[in-house]
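I've put the structures underneath this note.
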Structure I
Amino acid sequence: MDTETGSDAAAREVRDLRNTIGALRDTVERMRQERDRVVQEAVAVANQEITQLKATTAALRQALEEERADKERRIQEAVRGSADEIKQLKAVIAAIRESLEKARG
């Protein structure tokens with residue numbers, strides 16, 4: 001007989017459903033693994049970028065500190081130069097005064 005009994009059909013349906021469930025579980029697991037891989041890659045890229053940004057920040061901070069130190073050094077040199085020039089001008093003025101007083105007197 002070619003006719004299928006109800007229990008044979010039910011058994012086949014149960015088998016097919018189990019196979020479908022197994023395939024779906026496999027698909028879900030592969031999707032989870034792929035998602036985890038993508039997340040790990042994104043985290044790794046973000047960590048690399050953070051590391052690069054930290055290095056850039058440190059380099060810029062160092063350059064800024066060096067620039068500040070150089071500026072302070074140049075200011076101090078300018079102040080010393082001005083003080084020396086003032087001292088020389090005062091000496092010239094004193095010499096001129098002395099010369100004028102000698103000429104008057």
Structure II
Amino acid sequence: MPSLHFDPPVHPGEILREQFLEPLGLSAGALAKALGVPRTRIERIIREEMGISADTALRLGRYFDTTPNVWLNMQTDHDVAVRARELKRVLEAIRPRAAA
């Protein structure tokens with residue numbers, strides 16, 4: 001049976017900060033204004049204190065010419081990796097169903 005291994009989770013806020021805001025010289029406030037959201041929302045995301053909602057994903061997708069799913073998939077991958085680490089022992093105790 002393969003062991004469970006999950007890479008360290010990368011928060012989408014880290015990606016937003018390091019691959020979008022910093023290279024573009026864009027502040028959280030400027031992005032928030034362009035997206036029509038509170039500045040604190042973007043600040044909390046880039047500080048990795050909150051995740052990206054469907055609403056925010058739609059706005060980021062439009063602004064950065066990506067799909068909203070890019071942002072939502074990053075969030076889902078992060079959430080699954082974090083939860084998998086928390087449940088490691090529980091998951092290892094579950095025996096996979098044998099193939100029929």
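Each reported figure results from applying straightforward, stated rules to the coordinates on display, with no laboratory input. For clarity, every value in this text was computed on a predicted model and none was experimentally measured. Cβ atoms are built from the backbone, for glycine too; each structure is taken alone.
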- Ranked by Cα Rg over 2.2 N^0.38 Å, for residues 27-74 alone, the structure on top of I, II with the greatest value is I
- Note on the structure: Candidates I, II; mean count of other Cβ atoms within 10 Å over residues 59-66 computed = 10.0; producing structure is I
- A value of 32 was computed for percent of Cα pairs over 25 Å apart; which of I, II is the source structure? II
- Value 2.8 of distance in nm of label points 7 Å out along Cα→Cβ at positions 19 and 35 was derived from the coordinates of, among I, II, structure I
- Item | Origin of the derived value -36500 (helix-only ellipticity at 222 nm (-39500 (n - 2.57) for each DSSP H run of 4 or more, over all residues; to 500); candidates I, II) | I
